[in-house]
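Novice: The data blocks that follow each hold one structure.
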Structure 1
Amino acid sequence: MRSMRPTLLLACFVLAPTSAFADQANSPPLTTAPAEFRTLPREYRLDGIIEAVNRSTVSAQTQGQIQDILYDVDDFVEKGALLARIKDTEHRARVSQAAADLKAASARLRQTQDEHDRVADLYRQKNVSESAMDKARADLDSAKAELEAATARLQAAQEQLAHTEVRAPYSGIVIQRHVERGEIVSPGTPIMSGISLDALRVAVDVPQSVIPAVRGDTDASRRAWVYLPDGTRVESGRLTIFPFADHGSNTFKVRVELPPSAGASDRALFPGMYVKTSFVVGEKSELTVPKSAVVQRSEVTGIYVVGEGDHIHFRQIRLGRALDDAYVVLAGLSEGESVALDPIAAGAQLKAQTPVRHVKGEDQRHD
């Protein structure tokens, strides 16, 4: 038995590598892609502040006592919703008085019209003087004017009554309440302030040395990206560049308009937040690899490189910015090298191609 043990150990040493390489030969071929240079926009990143396009204060348009306040700070309000109600007893009385005046004016106009028609018939028969006919015409014109004035007074009273209900001009969030229940307000008194999250923009202070590139010669060059808190970015081609620089900082204010989906979908953006904003200031060539090829191993970022003879090895790389479908590689990779697009399959084949040597009952691997 002692003479057979060295023979068995030698057999294990010879057969183990052969079996490992056999598993590698039977593995399906890996899908690879070359690391390649792309011509990408050159970005200049700055901090920006989210602003609400629609920000306003709703004020009272009539006089009276605040009867109800229906919303408070941080409440979401739909467009046209009732914000506050002003006591309307006096305004309803004015509407009733104006309606009565209109009714009286209408009755007087009918009476005056009948008198005018009677005098006109007599005038055609030459039974009344011309002065009587003139007086009938003047009375009719006066009655018509009085009816128009009564109609205008009724419309004004109804409008003042409608102003006792303060409504939201657009959908948004209340940011400040200026009055309390029971206060007396007059036209122009602030009632409530609010902002809309449906229309947002980013305000950025851009150094004067960068402004010529931001302005660009064409609309295609006037682009910017806003990086949202969740890591995604939103492209905007609507830039408003102020035509003057700040005297203290020598920077130009630039407004970047955001699409409605940027803030309205999940309420991720709010006015006052800081966001990273990058402007396109040119082009440059950068080395890129597909996103699917990059893998994280503990604290190491790397890829599986497939060399000659389908030899696989793991290599650490340093990444730059993320694109829609790729990463920019700053170090660790050269142009034209093939990388595996399936890191899991590449890792399995890397283990399979590593020969195994059994020594004294312990497994040891070497490249």
Structure 2
Amino acid sequence: MQQVNIHTSTKTYPVFIGNGAIQQLRDIIHEAEDNYTSFMVITDGTVAKHHLDAFHEHTALEPMFEKIVPSGEKAKTFDVYEDCLTSALENKLDRKSLIISFGGGAVGDLAGFVASTYMRGIRFIQVPTTILAHDSAVGGKVAINHPLGKNMIGAFHQPEAVVYDLDFLQTLPEHEVRSGFAEVIKHSLISDEKFYYWLKEEILSLDKMNDSQMLKFLTKGIQIKGSVISEDERETGIRAYLNFGHTLGHAIEAEAGYGKVTHGEAVAIGILFALQLSTQLLGLDFNIEVFKNWLKSLGYETTIPAGLSNEQLLERMKQDKKAVNGSIRFVLLEKVGVPALIEVEEKVLLMNMKKFVEEGEFDD
């Protein structure tokens, strides 16, 4: 069991990581300074099928209400958000109630946004069940999607705690493992060259990772994110670096249709593209071909999906939260561990996207 404490300007809270960590949840709740009056767990159908009985067995919280939502990005819609608020009202949750997010990143984003807006904000706890959620469960960014952009409707609302039980990861399908591991790669590239090379040497197959490896890279990823948000909770500066790979990644997700390409798989393509831009614009010294081959060996696609227009992706990127007055800003690398936020001209982006697609088609 590992514990990482997250310090922000508004709150300090623990993250427990390890096999059997769910047993910490009751202690966290009972040790709260202000007693909770009721509980609502928000989860999706897939997680409920595999793990909800075990969740109730280990927590035994009363009164507990369940809200089961669609899986993946389909959970992050206005309709589902409203439905969750309706359930909270029907079950008479009050300002001393607690919402528990039990699921992956999408459920966490939704449940956190419900908690941030219900009665102007009530407390919530994150219980992640995916590798991807090691990134999204920490830091307090909660949101739902809009047809014109991902995570455009949201808030900053820190959890009371994060309880990360690795036992819940055992049922993850391969594409979800791949989706989550892309965020681990991102954390290494923006912060720690040694961590990046450790990943590259240790993780040669996503279906053969052991608990010890997962505990190490998940803990390290959470520590990296925690150090960033402790300096910049509300993304006014360096927290933007955590979006490395996300500018193009989010555009791919939105343009393909939410859920058609997983978040992490889109981000992996975005990371590869950002590395290409970094070599051209910032002189990054990095063997992109070796990195690309590693991604391929792990099962990632390494070019923009067929059928997506570069011009439409460009328009999507103009709606990115880092964009200012329609100017597109990318997180790039001066070197591994040294990110920078750079404004990139449209013509430069289009030229590089064309090259990126052509090289991908040639390699295949």
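Values quoted throughout were computed directly from the atomic coordinates according to the rules given, and no laboratory measurement underlies them. Everything numeric in this text was worked out from a predicted model, so none of it was measured. Cβ atoms are built from the backbone, for glycine too; each structure is taken alone.
Novice: When helix-only ellipticity at 222 nm (-39500 (n - 2.57) for each DSSP H run of 4 or more, over all residues; to 500) is computed for each of 1, 2, which one produces -14500? If you can, show how the numbers build up before the last one.
Specialist: Working: 1: -10500; 2: -14500.
The read-out comes from structure 2.
Novice: If you rank structures 1, 2 by mean projected area of the Cα convex hull in nm², which sits at the top with the largest value?
Specialist: Working: 1: 39.3; 2: 16.6.
With respect to mean projected area of the Cα convex hull in nm², the highest-scoring structure among 1, 2 is 1.
Novice: Identify the structure, out of 1, 2, from whose coordinates distance in nm of label points 7 Å out along Cα→Cβ at positions 102 and 246 was calculated to give 2.8.
Specialist: Details: 1: 5.5; 2: 2.8.
Here the read-out was taken from 2.
Novice: Can I ask one more? Can you spot which of 1, 2 the value 15 was calculated from, given it is relative contact order in percent (Cα under 8 Å, 6 or more apart)?
Specialist: Details: 1: 27; 2: 15.
Corresponding structure: 2.
Novice: Here's a follow-up. To test your reading of the models, identify which of 1, 2 gives 54 for percent of Cα pairs over 19 Å apart, for residues 214-309 alone when calculated. Mind showing how you got there, number by number?
Specialist: Numbers: 1: 62; 2: 54.
Derived from 2, not from the others.
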